[in-house]
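There are structures below to look over.
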Structure P
Amino acid sequence: MPKMKTKRGAAKRFNKTASGKIKFKKAKMRHILTKKSTKWKRSARASGTLSEPDAKLVHRLIPYK
């Protein structure tokens, strides 16, 4: 059976932690930041972790990462 291919778009967006959780960067931080509150931008700087059902889907997209 051939190796599974990694979905490159997903590989650029998600990382696995040492415990196996899926880590991602929060969205909407690229442009038009002047109208967004400082509190909102500060919380968006932190990375988040996916919930279990979503993490299962991403595990299939990035099997070797």
Structure Q
Amino acid sequence: MTSALLSGTMTTLEAASYLGVSIGTMKRWRSEGGGPDFIALGERIIRYRSVDLDRWILSRKTNAE
């Protein structure tokens, strides 16, 4: 069942590529907060759902021109 739940998730490398940022930025966001939601399966096993990444991107939208 767990593998079915994780089938649509991304690794940190994949999520960083999706967002166009470095792995270091992803790690900093995780430790300092302010980044997209993630799933921590263990200390070194982190996964991201595309829906959470998309939601985070939309939350960054501003009305500035």
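In table form, for the structure just shown:
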read-out	value
For relative contact order in percent (Cα under 8 Å, 6 or more apart) computed as 44, the structure of P, Q it came from	P
Computed 3, 15, 23, 19, 13, 12, 8, 3, 1, 1, 0 for P(r) over Cα pairs in 5 Å bins from 0, in percent - originating structure among P, Q	P
Origin of the derived value -14000 (helix-only ellipticity at 222 nm (-39500 (n - 2.57) for each DSSP H run of 4 or more, over all residues; to 500); candidates P, Q)	Q
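Taken together, the values in this text are just the output of simple stated rules run on the coordinates, not laboratory data. Quick caveat: nothing in here was measured; it's all calculated off a predicted structure.
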